[in-house]
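So, here come the structures, one by one.
Bear in mind that the values in this text are calculations on the coordinates, not laboratory data. Just so it is clear, the structure is predicted and the values come from calculations on it, not from any experiment. Cβ atoms are built from the backbone, for glycine too; each structure is taken alone.
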Structure I
Amino acid sequence: MLGLKLLTDPRWANIAESNLDEILTDHAWCEQKAASNAITLITQNPEHEDLVHELTAIAIEEMQHFQMVIDIIKARGYVLGRERKDDYVGQLMKFSKKDGSRNQAFVDRLLFAAMIEARSCERFRVLSKNINDQDLATFYHDLMVSEANHYTTFLHFAHKYTTDVDVDKRWQEWLDFEGELIQRYGKKEYIHG
C-alpha cells in the first residue's frame with residue numbers, strides 16, 4: 001500500500017530497543033515536527049476549508065502522540081532529550097520543489113508530508129513486530145495505523161488540489177528518491193535514522 005521501494009531491515013528494531021531512551025526522545029520530536037508541518041500547511045493554505053479541518057485534527061493528534069511519548073519517557077524513568085537534527089527529513093526537504101507555481105510548491109509540501117508519514121508508518125510496523133517489549137509493540141502498532149491514515153490524507157489533498165502537477169508521476173519521483181535516500185539510514189536509534 002505504501003509503495004516504499006526499500007523496507008527497513010527488521011534488525012533495526014534491535015538497535016532501537018537497545019536504546020529506548022534515545023528512540024523515544026527522537027520519536028517525541030518527530031511527533032512535534034509533524035504537528036508543526038500540518039500547522040504550516042494550514043497557515044499557507046487557509047482557503048481550503050476541508051484541508052484546514054483535516055489538518056487541524058492531524059496537528060492535534062500529533063501533539064497527543066507527542067504527549068503519549070513523553071508520558072512513556074517519564075514512566076520509564078527517562079528524560080526527554082533535546083531535539084535532534086533529522087538528516088533524513090532535511091534531505092527530503094531539499095528534494096521538494098520550491099520553484100515553479102504556488103500550486104506546485106503546495107502539492108510538493110503535501111507529498112513531502114505523505115512521504116514522512118509513509119516511512120514513519122513502516123518504521124512503526126517494524127517496531128511493533130520486532131521488539132520484545134509488548135507494551136511498546138502495541139503502542140507502535142496503534143501509531144502505525146494512525147500514520148497510515150495521515151499518509152492517505154496528504155495524498156488525497158495533493159490529488160484534490162493540484163492544478164498543474166501530475167501527482168502520480170511526482171509521487172513516483174518521491175518514492176524513487178526516498179528509496180535511494182533510505183539506503184543510508186536504518187543504523188541508528190532514530191525513527192528515520
Structure II
Amino acid sequence: MLGLKLPTDPRWAAMARDPERTMELLVDHAWCEQKAASNAISLIVLYPEHGDLVRELTLIAQEEMDHFGQVVERIHARGWELGPERKDAYVREILAFARKDGSRAERLVDRLLFAAMIEARSCERFKLLAAELDDPELCAFYRELMISEAGHYTTFLGFARQYGQGADVDQRWQEFLEHEAQVVTRYGKEATMHG
C-alpha cells in the first residue's frame with residue numbers, strides 16, 4: 001500500500017528493541033510528532049485559499065499534537081524527561097527534493113508529497129515497532145499510530161492528486177519514492193524514528 005521502494009533494515013528494529021535505547025527513540029518520536037503538526041500548520045498558512053485542505057490539515061495538526069502529548073506521557077511515566085529537539089537529517093533530505101520553483105500548484109503538490117513520504121516511512125516504522133518491541137503497552141500504542149499515519153499518508157497523497165491541476169502527480173510520487181529509497185540507505189543506524 002505505501003509503495004516504499006526499500007524496507008527498513010531489520011537491524012533498525014532490533015536496535016530500537018534495546019531497552020536502553022527506548023528513551024532515545026521516544027524523545028525523538030515526540031519531536032517528530034511536533035514537527036508533523038508544524039508542517040500541517042505551515043501548509044495552512046501557505047495555502048489558506050483551499051478550504052477543504054485547511055479543514056483537514058487542522059484536524060491532522062491537532063491529532064499530531066495529541067500524539068506528541070501521548071508520547072511525552074510515556075516518557076514521563078518511565079521517569080524520563082523530554083529533552084531538547086533534535087534535527088532530523090532524513091526529513092531535511094526529503095524536503096530538499098521538493099520543488100522550490102515552478103508554479104504555486106506545483107509547489108503545493110510537492111509539499112503534500114513530501115508530507116505523504118514522511119507519513120509513509122513513519123507508518124512502516126510504527127508497524128515494525130508494534131511487532132518487535134518487548135513492551136506490550138508500546139506495541140499497542142505503535143499499532144494505533146500506524147493506523148493513524150496510514151490515514152495521514154492517504155490524505156496527503158489524495159490532496160496532491162486533487163490539486164495537481166493536470167500535472168502527473170503519480171509520476172512525481174514515483175520520483176519521491178525513488179529519491180527516498182536512496183536517502184533511507186544512509187539511515188537506520190540510530191535509535192531515532194528516521195535515524
> Thinking of I, II, which structure, once distance in nm of label points 7 Å out along Cα→Cβ at positions 63 and 183 is computed, gives back 2.1?
Replying inline: II
>> With distance in nm of label points 7 Å out along Cα→Cβ at positions 127 and 159 as the yardstick, tell me which of I, II scores highest.
In response: I
> One of I, II was used to calculate mean count of other Cβ atoms within 10 Å over residues 71-78, giving 12.8; which?
Replying inline: I
